[in-house]
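A short reminder: the numbers here are calculations on the coordinates, not readings from a lab. Everything numeric here is computed off the predicted structure, so don't read it as measured data. Cβ atoms are built from the backbone, for glycine too; each structure is taken alone.
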Structure 1
Amino acid sequence: MIEKLRLWLLAEVASRVLAEPPFSSYAEVAERLLRELQSQPIPQSVADGVREYVSSALLTLMELRLRKILWELGQGRVTERMTAEEERLVRPVLKIKQAGARKKSQDYVIVQFLMPHPAIITEDFLQVGPFARGDLAKLPTRDAKDLEERGVVRRFLYL
């Protein structure tokens, strides 16, 4: 078990992406260690040293892997090679990101231009246009409302 843990740590250090974990969870490592230490008649000082080594290796692994996972999330990607604890940690972040993505699409409407109009800078700082009569555009709701009140567009479709 200790050799498997050592190889996992080496794989994580040597790679920019998450290595395939040889254990399903960090808790599994702890449980296996405790079982192995209880089944072996070894001096207490040796058992303490093994516990210290495994604890240090696990903390290093967690730090390395969490940094990689957070970097992937920042890039808009989700890795499949997570332990059970890492998945539990990441799940709320993914829910928040998904909720944010849904909200963004709800903040836009499709409008139809009723007359020619020059290019505009939207509230999210994008330049769109110029527009001819009959053109359709996806605009932030606030911009669409302003143009609609001035008689320039009519809301065509909510997204």
Structure 2
Amino acid sequence: MSLVTILRVIAFYLLAVLVATILGSLVLAQINLAALAEPPVDMPGRLAATWQVLPGLVGTFAAMVAVSLLITLPIAEALSRIFRPWRWLLFALAGAGGIWAVFKVAGAYMTLPAISAPDQTWQWVAMLVAVAIGSWLFGHLSRPRAKRGLRVLG
């Protein structure tokens, strides 16, 4: 593998972590606001509260996403070589499964003061979809180029 290829993969990984962190942090901010005794009801109040909660979430959640994608993306890449038509689904499931596992492990062994883990179904779905978008983006950007030329017998 050339140095340019390695740098491209690293850049795509960092972009996937950034996208998943931004989307997931916004979801976590809404989950934390929903857990308040009196959550803001109007849109300006919710936006102001989101911007206040967001800085405390981003750092911890970025570390969680980076670790989960660092483990699950190579697994998805290996499986996508076998199951080529489902490459997009494998990468999306890798991101969703990775962040789910990180939340379960972090909830079992440590307390995260800034992050409250999702407890309702809609919260889990929103969180898993947010990180799945980031990992799908990595899979989309890092897909192998189509082979060109004459194909004989398949």
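One of 1, 2 was used to compute distance in nm of label points 7 Å out along Cα→Cβ at positions 4 and 36, and the answer was 0.8. Which one was it? Source structure: 1. When distance in nm of label points 7 Å out along Cα→Cβ at positions 28 and 76 is calculated for each of structures 1, 2, structure 1 gives the greatest result. Structures 1, 2 were shown, and Cα Rg over 2.2 N^0.38 Å, for residues 44-83 alone at 1.64 was computed from 1.
Of structures 1, 2, which gives 5.7 when distance in nm of label points 7 Å out along Cα→Cβ at positions 20 and 132 is computed from the coordinates? Going through each structure in turn, the value belongs to 1. Could you tell me which structure in 1, 2 was used to calculate Rg and Dmax of the Cα atoms in Å as 18.1, 67? Traced to structure 2.
Out of 1, 2, which one gives 1.00 for FRET efficiency 1/(1 + (r/R0)^6) of positions 12 and 140 (r between Cβ atoms, R0 = 30 Å, to 0.05) as computed from the coordinates? The correct label is 2.
Quick one: relative contact order in percent (Cα under 8 Å, 6 or more apart) came out at 20 when computed from one of 1, 2, so which one is it? Considering all the candidates, the number was obtained from 1. Please state which of the structures 1, 2 yields -27000 when helix-only ellipticity at 222 nm (-39500 (n - 2.57) for each DSSP H run of 4 or more, over all residues; to 500) is computed from it. This value belongs to structure 2.
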